[in-house]
Structure 1
Amino acid sequence: MDKLTLNRFSISMPGELARQLDAMSKARGFANRSQAVADMVRNQLIEHHGQMGNREIVGTVTLVYDHHRRNIQKLLTDIQHDHQELIIATLHVHLDHRSCMEVLAVRGRAGVVKRVANRLIAVKGVKHGKLTITETGQESTK
């Protein structure tokens, strides 16, 4: 089936949920419910496919950490150097006197990217960390 072929189906939901969907659709600039629902399904499929260990994904690992914590920058840098094939770019931001944010753009097999992200997030002194994934653009159905 062609990617551009539209399939029509109906969804039943409580009235209040439908009203909230309409409000969200309008606030986010969707022309109609169908566009909003398609966007939500697409996001869930990206998350689902990202769970598959061998699928290529791209995304970001965002870390907020206390840069005064002993050896934290060395630990984070060592992990990044050990996996430089996955890390395609970095951004370092000084948030205040103690806190820094680092954003790593990553690309690779889902399982490997998740393992590296988890290692980075688990470093002592990391206050918050999150892996956010998206598609590579090759599988887009938009």
Structure 2
Amino acid sequence: MNTKILIVVANYYKDISEGLVNGATNFLYDNNIEYDIIYVPGSFEISLTIKHNIKKNIYNGYITLGCIIKGDTIHFDLLSQQTIYSINKLMIDFDTPISFGVLTCNNTKEAEIRSRIGSPKNKGFEAASACLKMIRILKK
């Protein structure tokens, strides 16, 4: 069976998400993995997009990418918690690999470091690697 992955990207911070996408797609390309990309407005919209696509039964796994940066209100805490919770719930409920590459950072500088193209700390690359590993583990 060929492996196909859907990358769902929260594009609120476009420069950050571009670096994450680059890291993920470089990993997938190097491993000959087919993928599609869907861009959503923000991290909160990732879960619904994945759920909609799980029902189509096209993909073996999902990679979530995006960035949430802490501000002066509790919005960061609420959004981060609900994004993580809803993605994890989908993974458990649907028994489907979904890797978490949504950065939760205190500031833009932290996000830039974790999304830098070619960096060993690129979380898009790490999320793609984790997704493929989980697909292989669950195939056994």
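Given a value of -12000 for helix-only ellipticity at 222 nm (-39500 (n - 2.57) for each DSSP H run of 4 or more, over all residues; to 500), calculated from one of 1, 2, which structure does it belong to? For helix-only ellipticity at 222 nm (-39500 (n - 2.57) for each DSSP H run of 4 or more, over all residues; to 500), the value -12000 is produced by structure 1. Between structures 1, 2, the calculation of Kirkwood radius over Cα pairs in Å yields its largest number for 1.
Read-outs: derived from the displayed coordinates by stated rules, not from any lab. Being a predicted model, the structure only gives us computed values, none of them experimental.
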